[in-house]
Structure I
Amino acid sequence: MIASEPLVVAVPKGRILGEARPLLAAAGIKPESAFDDPDSRALSFATALPSVRLIRVRSFDVATFVAFGAAHLGIAGNDVLMEFDYQEIYAPLDLRIGRCRLAVAEPKALSEADDPAQWSHIRIATKYPQVTRRHFARRGVQAECIKLNGALELAPTLGLCRRIVDLVSTGATLRANGLVEVERIAEVSARLIVNRAALKTRPRDILPFVERMREAVDANAA
C-alpha cells in the first residue's frame, strides 16, 4: 500500500462491532449510510474522514487482513491474537469492550466427580486448538483438539467429546446446554491492532488514529 491511499481499518461483524461503534464515532470514524443497510452486500465503506475506509469481515479474519497488510489497522479480540500469534501485528490498545473469558466447560454431571488437576489426556472441542494445546501443555496435559467453528455446546451432548473450550460471557448458553465452567484459560477483550510494517511506513497517519482511539476509550471509561 502506498502512502496516498486511505487507511483501511478492519472491523468485526457481530457484538464487538456494536460496542466499537461509539469509540470509532468519538475518533471521527463514521461510516457511510450503506454500512447500516441490512440489504447491502458491500464489505468496504467510506467514512466521514476521506483518509479512512472501513472493511467489515468475520472476527477471526480481522487479524489475518491486518497481518498480511490488506488492512492497516483492525479491531480483534485477544482470543484471536493468541490463537494466530501473528508477529506482524502490534496491539497498542485495549479497547475495554467485548469482555468475556476463554474457558473449559463440561457436563454438570461430569463436573461433580471430576478433578481437572488430575487430567493427563483430554479430548476437547474448540475454535481455539492452538491456545488450548498450549494451555494444557503448560500443565503437562495432552490435549486432543477437535476443531469446530460453532455449536460447540452440542459436542458433549452428542458424544463427540466430553469437554469444550469456548468464549463465555454470562454462562447462559452453557447452562442451557447442561454445561458448567471448570477452568478459566484467559480473560478476553477487544484490542486495536496495527500492521507493524504500516506503522513504520505511515506513522504520521497511524499514530494520530491510535491516539484518538485511546482518548475515546478513556472517555468511555470515565
Structure II
Amino acid sequence: MKRVFKSRGFVVFLFIFIRFYSFFLRIRIKNESAWQQHVEQGGSVLLCVFHQQFFSLIRHFKTYKRFNPCIMISQSNDGDIIAPVANLSGWQVARGSSSRGGKDAMEEMIDGLKNNSVGAMLVDGPTGPIGKVKSGAVRMAQRSGARLVPCYVIPESAWFFHSWDRFFLPKPLSRVTVKFGSMIRPDAITTREDFEQTRVHLETTMAPYLCIRS
C-alpha cells in the first residue's frame, strides 16, 4: 500500500480530488493584502500554519505560484504523500523536520526565503504537541529577514479525525474562512530571551484559532 500511496498516479489523483473537493467549500479570504503588498515591495514572509489545517489551504495556496513559494514538509510517510501534491501546486519543497532532516531543510528554506519571497511551515508538526509552535519558524525568519505571518483556517462545520493534531476536513458546502494575522518582525531578536518571547508571541497569537471538536 505504501508503494501505491507514493506512486505518481495516486499523487495526481489526490491532487485532483483535493481541487475538486475544495470547489464545494465556500472559502473566504481575510487580511491577505498586507503581506502580499510587503512581498510585492521586495520583502519576504513565512506563513505559519497549524498542522491540522493544511488541507483547507491547498486550493488557495496554488494562487501563490507567482511568488515562487517554498514550503517545509517532514520526511514522514504523510510527508511523502503531501510533498508531491505541494509540487503540483507550484511550491518548492524542503524535506525535513525537528525529528529528521531538519537542519538541511532549514538551510534550504532560508535560502529560498532570501531568494524568493513566500514560504510556509506547519509550525507544530510533524508530531506535535498540538498547538506548540516549534522554534524553527522563528529561526528561519531571524536568519532570512522574513516576517512571520500567522495563517488560520476557521471552518463553519467539519469532520475531525482522531489524530494527534485533530486534523479536520471541512464539510461540503460549508463556509471556510482563511484569515491572515498581522506580520511579526524578526529584526528585534538579539538575545535568547528575545527569541523565546517571539516564539511565545506567535504561539499565543495563533492559539485562539486552534480548532478542537466541540
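All of the numbers you see were taken from the coordinates with simple rules; none came from a lab. From a predicted model like this one, the values you see are computed outputs, not experimental measurements. Cβ atoms are built from the backbone, for glycine too; each structure is taken alone.
Can you spot which of I, II the value 18, 13, 11 was calculated from, given it is semi-axes √(5λ) of the Cα gyration tensor in Å, for residues 115-170 alone? Of the options listed, only I reproduces it.
Highest-scoring entry among I, II, by mean projected area of the Cα convex hull in nm², is I. For mean count of other Cβ atoms within 10 Å over residues 35-42, which structure out of I, II has the highest calculated value? Looking at the calculated values, the largest one is II.
Given a value of 0.50 for FRET efficiency 1/(1 + (r/R0)^6) of positions 139 and 179 (r between Cβ atoms, R0 = 25 Å, to 0.05), calculated from one of I, II, which structure does it belong to? Here the read-out was taken from II.
Here the criterion is mean count of other Cβ atoms within 10 Å over residues 131-138, and among I, II the highest value is seen for II. Upon calculation of helix-only ellipticity at 222 nm (-39500 (n - 2.57) for each DSSP H run of 4 or more, over all residues; to 500) from the atomic coordinates, which of the structures I, II produces -9500? Going label by label, the one that fits is I.
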